[in-house]
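Below you'll find a set of structures to go through.
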Structure P
């Protein structure tokens, strides 16, 4: 990575952070004061601001990819045939983590698991709609499509996935203070478990993208994570606490899988390598 590329990558991260905070403050103010901050209004606010990584990517595209086009970028991001085995494995694992986490919380709270979930038709349809147009489709072109390959070229896919995942988790910082309702020690606890959870998930997504070379896989993993969270009605700090523990374990498992693929890449049909330094 040249010095110019490094500067552009840093500019991308800083601009994405700045624009996200600016949109939350300005649009959040408009939504609250003029539109009364109804749940539906706030859902659309979330959808609009979630696309910040893509807004910045499009705005800076000529600088980031002087010899390419947006069409070529999109084609490259989805260039490989979808790896259904990897997609199925990540889906099952994420569902198991969700079920295990909710079950543990239900035991802790002395309530049934179903009391912590809402599968009603309005909730499910709303969750499907808004999850589809928020983070998964709005963020991944920037975080995994652009930033991960840019960082991984310099420091390798493992370290790159860790760095990008931490950047991704900290990007949510304004929401911690404006959208959770937590304060004091509860807020501190939420921030810690959130960073561990999202960084672990992001690391898994980065490793999967490295091996499948199709951006749909991290998009789907992001979608599944958000969608299941929409169906949960209990305390988020309780859920994310167990998420943090279980996703961290899964991140270690995916790291071991990645190392195993490196050792057996000549004969492993599932190991599709990107041109990253490992």
Structure Q
């Protein structure tokens, strides 16, 4: 049994208890704190949610604030199966727990498509946001080029990335512990950077922090970057540090890396 299969009962509890909704609400508040110095969040903004995900929590929260939000993700393509029915139920529960109306999850502006080939006109959005999606984009430069194209001059990009180099960066240990707190029996910590005995279950680009910063800086003005969540310091033994000497302690313990950037105004 894969380590993640043991997570399903805990995941159901997190959904039903409102713990997941509370996490999303906290993430949304952090995003607004980051954006507020650079953009008037009281205005009704045109926002692109890049890789909105099946639960669409940030899409719903942003719509609940009255903004004009468009979500872009492959999972937005119409489906009718047990998984989509389950997620539909969870989305309704999320909105109730977050105090949002049912209208916020209506798929009025959810586009099923490729984030590397965005079907939007140039200068369509004031703000682009992305939460825990960039690590899955296999052509990050193409995504950034597309975002720059659809942002208005002076528009902002806010991205939270689950870094590959942190203990949970392989996305194959737990989807209920964030930050990661336990290592399953028989699995070495940072296995995905070492022996890779545990296979990956989702696409991952395996980029490191500096690669993201370099790609963003080539296309945007980076206003701020910081580590929003850390994990794994308790497992950084001298033996681990030797085995992973090519990585800094910052890389090995930063689970959520945030970048706020701006599209410069055209000359």
Structure R
């Protein structure tokens, strides 16, 4: 479900290439509640534009999910959540306590994902699981933090960081995500897994790459605050699946290099 989004569509392609039968139902398809769905990956979501689409975000992350959990037949369901929910937490292990400030507009996304997780984790089927994804890096364009910066660099010759250069976050390669999600969906022993690289990269590092490789100027928005996420703990996925994600800096360099003007 969500098979036409940036991650869902690529997962569908990868599964079909591996010889699996894969259904990507349309939103509102009534047959979803009539057929046996088998193993479900719930990839419906609103990401980069959640600030301007708060009601859509809540529907995607909570309301539609509730209908699927209540009315559908399935062997397992994997809900794609976000490692962003660790934003206000002191730790980033799967069992870490989470914090949400309901008055903070930035927390609306976190709150919706946490609500979706709660629906999943309180479902009586223990094969209903959660994967908390960090920022996914792909060679394909998409509405992501990095792709937006690269678009600005190409079109304007300058980029604007809306958070301070000391800000840092985790990036994980799409290929690593696609290789792990089917295993979590079908054979995991726990109910929550972090899917991340376990490595934080700062805005300052990205700014340096943009300046040196593209030649664009870098600006920081007035009053920009530091958004520093805890390093994501991926020890559970390492132990259970031998998960060994690729270092993300090489992909970031590759993406920046592709955006650089021909010399």
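Distance in nm of label points 7 Å out along Cα→Cβ at positions 137 and 161 computed as 2.7: which structure among P, Q, R?
Comparing all candidates, it corresponds to P.
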| note | If you rank structures P, Q, R by distance in nm of label points 7 Å out along Cα→Cβ at positions 25 and 121, the highest one is P
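Upon calculation of Cα extents along the principal axes in Å, for residues 41-144 alone from the atomic coordinates, which of the structures P, Q, R produces 36, 36, 21?
Numbers: P: 59, 38, 24; Q: 36, 36, 21; R: 34, 32, 28.
Traced to structure Q.
Every read-out reported here was derived from the displayed coordinates using simple, explicitly stated rules and does not represent laboratory data. These numbers were taken from a predicted model, which means no experiment stands behind them. Cβ atoms are built from the backbone, for glycine too; each structure is taken alone.
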